[in-house]
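The numbers here are math on the coordinates, done by the rules we state, and not lab data. Just so you know, these numbers come straight off a predicted model, no measurement behind them. Cβ atoms are built from the backbone, for glycine too; each structure is taken alone.
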Structure I
Amino acid sequence: MLTFEEAEVVLNQHIDALPPDIYKGLNCGVALLVDTIYDDNGLLILGQYHVEPYGLGRYVTIHYGSIFAAHGHLDEESFSEKIKSVLHHELTHHLEHLAGDKSLEIQDAIDIRKMLWWRSGT
């Protein structure tokens, strides 16, 4: 498991490893936040892609506390890969948003329904 400070270094390494064009239009960047957040269904939110109204900005937040709550048992390498996976997921939302595509958004909704169905035991 990585501390918040170590996770910040790892996230920046993952950011730097990607081609700069991926960040085009992501004018407010990527932020690692210490918080643990849940959606309205009580599911952990590991990361989010934000589009502020009126062109005020697009940015990604990665929620360290949520990743830790779900994956804190992982070793450092696996935890680093989870951070990378969340970053890539949120950047995919960004790229799809720019392209007018909602494929990942639709898949996320399907996956959430499956998790809720599984959690309900029906």
Structure II
Amino acid sequence: MAFKLKAPYNISITPVYHVDEEEGVLGRANNNGTITVNNKVKNPEQLKEIISHEEVHVEQFKKFEKSNGKKGLDYNDKYVMWNGKKYPRKDGKIKYNGKWIAEGSKIFPWEKEAYSKENKQK
């Protein structure tokens, strides 16, 4: 009879780098599969929450690649692509439903998904 053992610790292969970030940025998921966290964040619980949130975005990037751009998240300096739809991006804002909204806003569907799944992954 076969059985599976679950490791008593979390395993993540996502590289996390602690860097100087611009004012107001706590963390960032990069579409190369890495996460950067503001090195001013020292609270272990807050770090855990930030990394958990950004890991959702990393999974969204992977989904985008696997679906040939039909599902998931991607971005560059000029746009954000979510589930096959492009949203213009410039000066730290994204045009969504006709309005320019600051990046990271909870109004964006990719952010809603990340906030709903963060910490539930761990």
Among I, II, which structure scores highest (criterion: Rg/Rh (Cα atoms, Kirkwood Rh)): II
Structures I, II, by FRET efficiency 1/(1 + (r/R0)^6) of positions 49 and 89 (r between Cβ atoms, R0 = 25 Å, to 0.05): label with the highest value: I
Of the structures I, II, the one that 1.00 was derived from, the read-out being FRET efficiency 1/(1 + (r/R0)^6) of positions 57 and 113 (r between Cβ atoms, R0 = 30 Å, to 0.05): II
Test item: helix-only ellipticity at 222 nm (-39500 (n - 2.57) for each DSSP H run of 4 or more, over all residues; to 500) calculated as -8500, pick one of I, II: II
Given 3.5 for distance in nm of label points 7 Å out along Cα→Cβ at positions 33 and 97, calculated: source structure among I, II: II
Relative contact order in percent (Cα under 8 Å, 6 or more apart) from the coordinates reads 26; which among I, II: I
Structures I, II, by distance in nm of label points 7 Å out along Cα→Cβ at positions 25 and 105: label with the highest value: II
